[in-house]
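What follows is calculated from the coordinates using simple rules that are stated; it is not laboratory data. Here the structure is a predicted model, which means the values were calculated and not measured.
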Structure I
Amino acid sequence: MPPSVLTPNPPLHPRDEFSLDVKELLAKRSGYICAYPGCRRMTVAGSDDRKSGLTLVGVAAHITAAAPGGPRYDPLMGHDERSSESNGIWTCQIHGKFIDDNPSVCTTEELRRWKGQHEQWVFDRVASGAGFALPGTTRVRFNNVGVLKGEHEFRLGRHNILVGPNEAGKTTVAEIISAFSGGVHWNWFNQRFGFSKSAASRSYITATSTTNDFSLTVALSPQARATSRKTKKPPENYLHIQVNGNVAADWPRTLFRVVNLEDQLNLRHGDPKTRFAKAIRYLANVFSIDETTLFQSIREETYANTALGYRFRQSTKNKIEILVPDGRTFFLRTESLSSSELCLAIVDIALKLILSSAPHDQWILILDSGFFGRLTLKTKTELFSKLTSFNDRKIQTLFCLNIDEDAELLRQAKLDTWVSSARLDRLTLHAFA
């Protein structure tokens, strides 16, 4: 009898490994970038020493384990599903190890959410061009706010033009964006639209802030909380907050810093005596500076080098005189300035405050049509060219216009950086890198 041949017993539960095609698909859908939140490490590079010409430092990690005993193993999942692209996430080697060693933190639900958010981030970069990969507020979505009925979504570039006729919703869009910065902007938005009390209208607003390290989405919606039948009181309204899909008590307003120049030059009952003083009060609120302190800081030595060339000096307490950069050599009282000159002086002060803020802060400067419309077309074009030529990456802009021809003139001036256009009912949004 021939001697028996001993063969190793096959494993009871073979691993459901990914095929090379699945691994490649995972890597490409991830942009060869680690999908772990905040990592964004590139996982592929050239190599002069390998036959493939590539060095690959990424891994196709299983969301639910490839075999029993592994992290997050799901016995109800079939072999084909377990080895499919839908059960994988592409990470760097460090985070591939980390998610397997920490299954209580890196749960199946979390891994699927991270993967979905990351692949959407990669898709947006490909679909919308480099402009949308810049730090700042990159995406806005809302439903039933003001005159804009139904659901709308748009992406913001580094610079943006919003054009449409009066009462079409430009100020609505500007105030939706501004609302996420909180403070006076949230008060404007909430009071104007009664947002926190409009649960029946199914309204909501969401915005995404993107930095070099992560992407964060805030969703705000009014909700109604039922009261006891015995009290016979109507349902109580409250603001429902979600941050990256999770219910939250608050949201990080500092990721959505905004200067919204809207009606600061329209004096109403209870406003300061001059339009300039009203604008300074607004800027003091936005930058959390005492109003008197801000007035005192606007002096010649501090504002000797400004973006638009305006010069400022104090005449008396809370009184400023301004030198307009048009060849004149004398300072003027703010009351003596034209509307156009006063607008540009206020923009110059706002820019100085933005550029003096913390280096990591991202700001959107909004020039709504009620403010921007005070300028001549020539001045609008010059200001647009000046603001969009800044090298400082901390500033996004939104220019609101009433006339399509004016918007097209501005668009043509920056056509080399134009990314896309989108429609919002009667509005058109042009985005630039």
Structure II
Amino acid sequence: IKDMLPLDKKNMLDDIDVLGIFKSLFEPIFKDKHGVRNSIPLNEPFFTDKLMSIYSRLDEALKIIRKDVEKNLSERLEYKRIVSQKFKRFLEDSHILKKDFTDSLSVDTDSSTTELLDKVEQELVRYLAKFRSLANRVSNLYNTIKYMEDEENQEMLGFMISKEYSKRLEDFNYKVESFPIFPKNAINLGNYKASILTSATLDKDLIYLTTGIKGKHHSLEAVFNYESVSFVIKNTLPKQKDYWQQELLDSLKYLRTYYGKVLVLLTSYEQMECIPKDEEIIFQSRSNISLRKAIQMIEEGDKNILVGVDSVWTGIDLKGEKGLLMAKLPFEAPSEPVYYHRMRYFEKHGEDGLSYARKRAFLQFKQGFGRLMRSKNDKGTIIICDSRIWKYEEFIDFIKSLNVKIYYSKDAKKSTYNRQQRGD
């Protein structure tokens, strides 16, 4: 905005410290929560008044810019009465100049409908496009604030604040977001005669709950041979923090001894602190390496271990023999914004949130399990450091249905479970 303001108005926004306002609003929340979390759910949009005050100043500046743009355009076109068809349409669509002035411009009948006439038009189109982009962003800010303030929307909206370090700002950049708790009607299937949703881990109940889509459900048998896969359940519980952490490290040591490729699936970034840094290990989000590049480095042998959360459970394709370590059952953290707002919705409406949480964890577990077998020739070992898995029959039944051998490590110092299971 400052770039487009006329010279005598360049300083009109200097007294607005947007970053300072965001810091005063949200930094106390991050300090109160501690840890390394970079996104926090918000119960309500308490910040809209402050954002609206920022918008009012930006809108004031935009009106000044609009007048300046109109003045500059009129002056540049005063003696250019013949323009291309494309340029005239661009002017009409932008609604910057008065209709009488635009109508007075003649069209070069010899010009192409898709080409600009000269460099002057090209320059003015870029100038106008910059203003339109600016105007749209300011307008979107207003619409977003009003959308958040609407009490009817708040019933089905979740809110969150996140922060990420910006090299350009040399400080943290804050981002406020609103999102539909259940994005029903986001996908319109009415224009299609038939639709097919496919997934190796699709859950019809979750699909209906979150999108409102329902239909016939069919299952196909697994095409991979899972008999070459071993599943080891360590006799430890995440709440036994010190012992659980030692079991996690021992399991990682075992897998990296026998396999040249190892994936470590965590359920939070805080758990990364349990694993010492190592030149053979890539930590998701701790480096500037993309997930695709990380997989390439492991496939080429430059690195051996990838440690991560979320997308490492669901979105990577690493073929070949490997080890896979699950830190714990992937129940979502209560502070994860979407999960937080959905559980809050269930509680408010007297619905069973625990059933949803269990289904979500089972879905993510199957997705994580699927990271091991990416082709018919793959094989390996999966270790989970969470003996609570015995409490959830669907997890064990799923593993058995694939003819995977289940081994239970019984040498725990403490455990509320005392049984051994073999899937064969």
Structure III
Amino acid sequence: MKYRYLAISDRKEEKRGMIEAENQMQAVAMIRENGDLILELEQVHKWREVLTEDIYVAGMKDRDLALFSSQFAAALKAGISVEKTLSILGGQAEKRRWRKCLIKTAQFVKAGGSLADGFEEADPDGFPAAFLEMVRGGEHSRRLAEVFQNLSMYYERRYKAKQKMETSLIYPCFVLGMAVLVLTFIVGWVVPSIAAVLKEVGTDLPLGTKILLSISGFLQEHIVALLSTVILVIGGVVCYWKTERGREQLEMIIKKLPMIGKLWDMSIYAQFCHTVATLLQAGVPLPQVLVVTAGSIDNRSTGKKIRQAAGKLQAGESLGMWMKEDGTFPQILKEVCAIGEESGELASMLASMGEYFDIQEEIAARKLAAGLEPALMVVLAIATGFIVISMYLPLLSMYGQM
């Protein structure tokens, strides 16, 4: 059985979590083992467990990774051992997947295994390769608290970047979707009622009105077929996106779109800089850094090129030299990488470049929102004006003849 509890720790801090126990007495004993004072304890019934369950996805979410890393760093800085930290965070975890993973990892570490291997063993698909490599680097360099603090900032930055991109696109897409629904309703169901009046009168109809009535009739007769086609097209695009070749081709199309392409590029550049900088700061060798970055970056074609660069670095070529030969990244980033390698300050310089591209990404997102909204308003005004004029022009001419 599972129990949800609220307790006060010996440091007077509030703790919430869930534990598995055979009965309530065992649950009480397990909580008190940590020296916690129980305030509330209740059994979680099956239906409630389902409602609070997290939906399984291939990997942990950036926001969850940021929060977990921040809590882990704080616990390590307070002098709590890795095993104890895992047990505490596992007991507090609301999501079942996190709870299971952290408890298994704690057992793995207790048996003498490394923390990174424990994460990988407990949830093979959960933690990104970049996360695991940074943790390994932190274990080897004995700077685990610092690495988890960097991980927290890294995933918080990734989460905010994705939120900015989604926010800049959600409102225009919502407005466009609502406009299409409203216009479809007007043309498909309101226009026919006015068309019936015009047919009874028998007046000659202007060209615009004839076109509108033809569109209205087509919608009424083929609405099911049109909706089915739209659903099939969307489903086909989603399935094509999931294939290697399909995603690369669709990414190329996105990059060529006005304003959206610029936003996409700035996001990729920022992600590259932050990932490489954070991995280097964790003590991961540069060739391995590029391999991990290639797998974590949100662009397949760019990821392939970065993976090729890792092979060239192992063959003795420098990162700056590869960047100058390749046309993937902007000139300013090529120069920074070349200077950073020569001076030995590549990590700090890429971290600064990441912040620069974050600003450029935010500017691109604002420009996109500022450009899409007026464009949508103009399109809606033209469509609405066409409908109104097409329907009322014959009515006005009819009244003029009376």
- prompt: The value -9000 for helix-only ellipticity at 222 nm (-39500 (n - 2.57) for each DSSP H run of 4 or more, over all residues; to 500) was derived from one model only; which of I, II, III is it?
  reply: I
message: Matching task: 1.24 is the computed value of Cα Rg over 2.2 N^0.38 Å. Pick the structure from I, II, III.
response: I
